[in-house]
Structure 1
């Protein structure tokens, strides 16, 4: 098998590919031939050292593929099954040992590429709009990075719930992608500040919810876009960690709510994990949720895949297809 490895923290070039013996399925695991692995900001943070990991480190935590063999104690999964997974380090590889508890069956109508593109980011988008800050018809939300991997899916799901989406993007190309996802209003903040436009669109009221995956660059201005008692949902930090905020600021701006949300705190059991995955896959199979793949890269081109995500030029999901 071939796999990517990180021996030291640094720029994308520290990613290298090595060849090792094919693994054997261990107890409680399945051996998978990888079809596609997702590239995410967490991978960049681990590679760069913002998130500390033990070195050498095997990057990638999500993907899709076909089961080659199963280990002792595994039930309900068989050789030949098409599956997707999350929470499994070492997914940047031709083969991967995946804990059976992290396996999700992929329905026949969905390609393995789409499954890798939508599982984690689709589940993230779903829990944000349905659990963290549930949207209702006539709500107005601001989606930062509305053309990103999660942002594009979140926009689609918000529209399905009857909400109006104001999306922010950083380029004209991404503006088109956000509109395709269903955003009613799109603001390219590389050309104009988004706060005045949000207030203009909402008649000065502000939005009900802000969903922010950008972090430092948009955090304070995003707070100013909320109506009184509005909710700010921070779920990522592509531009860096926001600075500290005094609780009194939330009060002065109208008793605002602020949360830093993680899917693992909402889906705490395998049953919940499988249920949300099934909901997302059903939305994809029915055509109500459309994954957007920005680009696919070969395993040897993992540094270029990281550069595409790190530059924030990607409109949609970036995948490695070994």
Structure 2
């Protein structure tokens, strides 16, 4: 009976024999796991074998091919030119094993992604759920984080970040734009009144991210329309921004697709304050070729396209 890719790799616990001119398919599948994660430990967890076996299998593969397939980079293990050639062969083996061991086209396995709080809740969650209705054996882990794209291509298969990332050995794909607007609660408006100009904003407190630890340049620049606004409640979590604004803590600079869900919030100066930002998806090229990852990426793109009006909020003049 044909083995699955995972079962083949578990046989890697057997001793590595002397090298031959033909690489061992098991070793190629180990390279595939390391190439996708950039880390021996993550590959070992995925394949259910230990770190030492990963190292021995890579060494055996390099012996068979007569050269290095991996090189140590600042962010983990990176494929060499020879490694990329070997990876293409490994992907062909994985595809063949999938076709032999599955009687259906159902996808399975684990996809790990990180994204901002709001994107995770309102875009990633429904996009993933749509895929899982067709592929119930596919598991997706979503880690929420507002940060730059990682320079260390770690155990995350996908990262969704704000602003165009500067990455090496990875693909950066624009998903779509969204708008930040200023919002106030009805309670705040009744007690403090609302500003009628940018100059009026200096008299109002701002609810936003913690300036001293914000890592995302585009988000850091967002409040530049009123740099003299004093801070009220600040947080690393955008859901805190929304709830603090609803609690009349100040004017919140909020994603429109989150704030517009609440009837107790009023958009403030929509013609003057409309900060347009872009969500980007980052991943290794070899990771994007995995069928289960491709399915998630395609669903994320569809979800973002279908929510374009919601993401952009109330159009402002000259917003494009």
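What follows is calculated from the coordinates using simple rules that are stated; it is not laboratory data. Computed from a prediction, not measured in an experiment: that's the story for all the values here. Cβ atoms are built from the backbone, for glycine too; each structure is taken alone.
Worth a mention:
- For Rg and Dmax of the Cα atoms in Å computed as 19.8, 63, the structure of 1, 2 it came from: 1
- Among 1, 2, structure where helix-only ellipticity at 222 nm (-39500 (n - 2.57) for each DSSP H run of 4 or more, over all residues; to 500) as derived comes to -8500: 1
- Identity of the structure behind 1.7 (criterion: distance in nm of label points 7 Å out along Cα→Cβ at positions 95 and 295, calculated), options 1, 2: 2
- When Cα Rg over 2.2 N^0.38 Å, for residues 111-302 alone is computed across structures 1, 2, the figure 1.01 traces back to 1.
- Looking across 1, 2, the calculation of FRET efficiency 1/(1 + (r/R0)^6) of positions 119 and 239 (r between Cβ atoms, R0 = 25 Å, to 0.05) that yields 0.50 traces back to 1.
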